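Asker: In structure tokens below, several structures.
Every read-out reported here was derived from the displayed coordinates using simple, explicitly stated rules and does not represent laboratory data. No experiment lies behind these values; they were computed from the predicted model shown. Cβ atoms are built from the backbone, for glycine too; each structure is taken alone.
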Structure 1
Amino acid sequence: MEDIYESGEMYLETILLLQKSKGTVRSVDIVNDLGYAKSSVSRGINILKSKGFIVVAEDGAITFTETGLSRAQEIYERHKILAAYLQKIGVKKETAEADACRMEHVISKETFEIIKKQL
């Protein structure tokens with residue numbers, strides 16, 4: 001599977017969550033959700049498209065490829081499990097969510113699997 005940076009993972013996760021809440025997702029939705037500059041989102045979307053994670057229709061609607069959906073779901077699962085684990089060990093919900101958002105991009109597969117088993 002093609003590797004992407006933390007920002008690419010953030011875009012994939014954001015697209016997944018926006019699709020769940022809104023249905024159709026366009027670049028402007030990502031700009032509004034993340035608060036990033038339009039130019040940054042445009043560049044990120046083009047990278048994800050070139051790596052085969054997403055498809056952008058003529059009307060601007062963003063959809064996942066099979067690989068992209070799988071990767072987005074994997075990232076979101078890491079987020080949910082890390083946030084739940086942190087809360088379980090006593091971290092406040094808001095802090096756990098913020099920390100999980102950062103940790104999900106750098107945690108090793110080995111460590112994540114151990115935390116997952118602990119839950």
Structure 2
Amino acid sequence: MTDLDRQYWKIREFAEHFGLDRSTVYNQIERGEIREIRIGKTALRIPTEEVRRILDSFVEPRERPEHLDDRARDFEARTGRTPAEFATAWRSGEIEDTPANSREAIEALALREALQPRAAA
């Protein structure tokens with residue numbers, strides 16, 4: 001089972017997967033940037049459909065790979081790092097944990113994933 005096969009993500013799982021601090025995820029939920037569902041009185045979950053929406057908002061579908069290269073070049077021009085470099089620096093704590101940087105990190109992770117060669121079917 002892959003991460004996108006599950007129905008929902010715990011906040012901790014989402015934060016770890018994207019290299020974010022949990023407080024950043026909670027702040028994005030409060031600002032309405034990430035949609036969540038509440039289970040019981042206190043438990044929050046992020047539906048996998050929401051994770052897909054977030055990823056899709058940054059990356060063109062794989063069927064149009066020519067646009068991915070353009071997006072990666074634009075990302076590098078804007079941040080001074082390739083998506084993979086940015087994601088690594090973000091996860092290591094080299095890049096400050098701010099709302100703007102968290103959006104850049106999610107975009108970097110989405111681009112990095114989309115640019116990976118597909119496994120042969």
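Asker: Upon calculation of distance in nm of label points 7 Å out along Cα→Cβ at positions 41 and 97 from the atomic coordinates, which of the structures 1, 2 produces 2.0?
Answerer: Corresponding structure: 1.
Asker: Distance in nm of label points 7 Å out along Cα→Cβ at positions 25 and 73 computed as 1.4: which structure among 1, 2?
Answerer: It must be structure 1, since only it matches.
Asker: Here's a follow-up. Quick check on the output: 26 is relative contact order in percent (Cα under 8 Å, 6 or more apart), derived from one of 1, 2. Which one produced it?
Answerer: Considering all the candidates, the number was obtained from 2.
Asker: For structures 1, 2, calculate distance in nm of label points 7 Å out along Cα→Cβ at positions 33 and 57 and state which one comes out highest. Could you put the intermediate results ahead of the total?
Answerer: Values: 1: 1.7; 2: 0.9.
With respect to distance in nm of label points 7 Å out along Cα→Cβ at positions 33 and 57, the highest-scoring structure among 1, 2 is 1.
Asker: The value -22000 for helix-only ellipticity at 222 nm (-39500 (n - 2.57) for each DSSP H run of 4 or more, over all residues; to 500) was derived from one model only; which of 1, 2 is it?
Answerer: Matching structure: 1.
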